[in-house]
Structure I
Amino acid sequence: MITYVHMNRTFIIGVLMLLSAPLYSETLTYTTSFAGSEYGKYHIAVLRAAIAETQDTHGEMQVRRHVLPMTQSRQVVTLLKGQGDVMWSVTSDALEQRLLPVRFPLLQGFGGYRVFVIHKNMQPFFQPTQSLAHIRNLVSVQGEDWPDFAILKDNQFKVAGSGWTNWYTTMYKSLERGMVDYFPRNIVEVHRDMEYHKNPHLVIEQNHMLVYPSYEFFFVSPARPELQKRLEEGMVRLLENGKLSELFRQNSEHRKALKLLDDSPRVIHRLHNNVLSYSLKYPNWEATPQQSLDEFRRLQQHAGL
């Protein structure tokens, strides 16, 4: 009889513990353009860090990758359908109207600093004395669903649109075959692309750079407004405690991008961005951390009105 009572007490205690514990932790599913461990390493690390930093106030959350890589436009649809929770992209007014933006510039605005990938035989067409009008008359290539495609079009560039292929293979093949003249690529991603393709015929053009306001944000499904707030809080904490800068500097492509800015004087051609109705005064949060934080908080307050 004593054994029976003891077993019943043990069983009851076990059931109560099971019922009082959460059956599962919340899940965050992020989408990507490509499969593989190399794509989006920095963004994924920042996303995970922002969630970890807010665990004390928001609870545990599992972060996982969507099983399928997809185009940017398909990622938007996936979030709108509630089949994914977070993506990252260059922002635009149109995108901010469809999804919930976390208006923190992940790449410090360097996504708007564009050097040209060209066939090595094309360098004579890009002498330092060449004007912006000359460059506009050459044929560039961009992803057909990228905001940058519209930005270049609005600035009277000749732009060929390219569909989604693994690691932009079609764009680089077009360069190699002379179907287009140059591929404006942001300084953060260009070295990664060149390393991936290892095409001996393609080089980074030496003399010119396009610069326009461009910010890469996390975007959240409209069904998850609480996740938007959590990521905003997490990004502030990461900047304040220095972990965000550590993550940025740990990335070899980011270090190469900063070196590219420092070591290679280029003719700067400044463009306007008609797909975005505002610009950030302090996107470079490493150089101006407090001003960047203040600006980020003002954007949050404005969005909440």
Structure II
Amino acid sequence: QWLGGMGIIVLAVAVMPMLGVGGMQLYRAETPGPMKDSKLTPRITETAKALWYIYLGLTVACALGYWFAGMTLFDAVGHSFSTVAIGGFSTHDQSIGYYDSPWILAIATVFMLVSAINFALHFTAVRARRPGVYLKDPEVRAFAGFIITVAAVAVVMLIYWRSFDTVGETLWHGVFQVVSVGTTTGFTTSGYHWWPSFLPVMLIIMSAVGGCAGSTAGGMKMIRAVLLYKQGRREIEKLIHPSALIPIKLGAKPVPDHVINAVWGFFALYILSYVGLSIAMTATGADLVTAFSAVTACLNNLGPGLGTVADNYKDL
């Protein structure tokens, strides 16, 4: 899972050129969204190696954090592999909720968020010593705003329904679970499928957006969601001003039309796949909630769903 986090393809990009096999096409295929057209270094091999060094450094830092927070060394290493890779595997059946530690939840939350950000930004921040690059990136700002908004809604609803004994416990579990699902990691603590009102459905839908392009997160990626929103807003504005030329921009840069078309093509394929698989799932006898959530969780690489697949998929 850890090797697949950054992508076997990126690993191959660092090795295959040494064997005389071109790797640029593979790298472009692995890097999702419009960000794939921007190179980090002139040589693709150096780029892949630099990304792996950052990936390894985050894993070591995460493992040390877990270890200092109370995990055994074995569990710390295992969970660091799963956290940075945004995979969600655990060495315990109760997932990371086994430890019942706010410190461990805090460490997991931080590294899930970091791993869900474009690794090209990590590269720039480390190489050029420009930590401010994160604040200037429109995708990161949208991702942060999305996570904060959903977390605030979840915490308020959990407090209103008194789902936990204390406000502190509500805050920790609420924020952690939103980040876990929002980044498509899939760690669980109290089991969000038991949460009240619309929260379980909100979280499972949230996983469709996922993290940032160029990260280890699943989902459609935030940059695609942003472009779809901007394109929809532009079409509404053109209904009011039919002759207006309204460019779609990410930050200060206009986005070419072929990129917008590619995003819409991806989104159409995603929806068609989702509808087709959901119908196929219900044809097996699964109820609508199970079918809906299982397909959503699998398409977005989330893991836990709702209904009979909330804990595992053995009933299927």
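Taking mean count of other Cβ atoms within 10 Å over residues 64-71 as the criterion, which structure among I, II has the greatest value?
Details: I: 14.4; II: 18.1.
That would be structure II.
For which of I, II does helix-only ellipticity at 222 nm (-39500 (n - 2.57) for each DSSP H run of 4 or more, over all residues; to 500), calculated from the coordinates, equal -13000?
Comparing all candidates, it corresponds to I.
When mean count of other Cβ atoms within 10 Å over residues 88-95 is calculated, the result is 16.6; to which of the structures I, II does this value belong? Write out the running numbers ahead of the final one.
Working: I: 19.8; II: 16.6.
So the calculation was done on II.
Could you tell me which structure in I, II was used to calculate volume of the Cα convex hull per residue in Å³, for residues 48-215 alone as 111?
Answer by label: II.
When FRET efficiency 1/(1 + (r/R0)^6) of positions 96 and 256 (r between Cβ atoms, R0 = 35 Å, to 0.05) is computed for each of I, II, which one produces 0.70?
Here the read-out was taken from I.
Check the numbers for relative contact order in percent (Cα under 8 Å, 6 or more apart) across I, II and tell me which is largest.
With respect to relative contact order in percent (Cα under 8 Å, 6 or more apart), the highest-scoring structure among I, II is I.
If you work out mean count of other Cβ atoms within 10 Å over residues 80-87 for I, II, which one comes out largest?
II
Where is FRET efficiency 1/(1 + (r/R0)^6) of positions 232 and 264 (r between Cβ atoms, R0 = 30 Å, to 0.05) largest, in which of I, II?
Numbers: I: 0.25; II: 1.00.
With respect to FRET efficiency 1/(1 + (r/R0)^6) of positions 232 and 264 (r between Cβ atoms, R0 = 30 Å, to 0.05), the highest-scoring structure among I, II is II.
Each value in this text was obtained by applying a stated rule to the coordinates, not by laboratory testing. A quick note: this is a predicted structure, and the numbers were derived from the prediction, not measured. Cβ atoms are built from the backbone, for glycine too; each structure is taken alone.
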